[in-house]
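Alright, structures below, take your time with them.
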Structure 1
Amino acid sequence: MQTTYSVEGMTCAHCAASVKEEVSEIAGVTDVDVDVDAGSVVVSSDATLDTAAVDAAIAEAGYRLVS
């Protein structure tokens, strides 16, 4: 299952790496693809993810999930 999230505030490869690291730690996540230019994060997972968990992981990395 893939879900795309919009993230505000990412500007560089370091931003992408931080978001990828935090989101990858969520249980069930199998892959994370971050596109800084588009401001998007595509998360592949075994099952539907709790948006609150994704939001918390992105916030931990220092960015904001945009609805």
Structure 2
Amino acid sequence: MDLNLRHAIKSNINGNDVSQLQATIVDAIESGEEKMLPGLGVLFEIYWQQASEDEKQAVLKGLEDAVN
């Protein structure tokens, strides 16, 4: 991913509150547009970088359950 795209996405969501972040995620998923996937990826990256090991394991378990 181009770092400029990552930076642009981070700039667009900087300062968003919980309801704005939720709306962004729901909109991206409901639209079904592949162009929204990089934004979700950046959100996940931001979360992952600050998550504790326990939080990461919980996410990984949830993902495993969801795909199986």
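The numbers here are math on the coordinates, done by the rules we state, and not lab data. On a predicted model such as this, the values are computed, not experimentally measured, just so you know. Cβ atoms are built from the backbone, for glycine too; each structure is taken alone.
Structures 1, 2 were compared on mean projected area of the Cα convex hull in nm², and the highest value belongs to 2. Looking across 1, 2, the calculation of helix-only ellipticity at 222 nm (-39500 (n - 2.57) for each DSSP H run of 4 or more, over all residues; to 500) that yields -10000 traces back to 1. Tell me which of 1, 2 gives 2.6 when you compute distance in nm of label points 7 Å out along Cα→Cβ at positions 7 and 55. So the calculation was done on 2.
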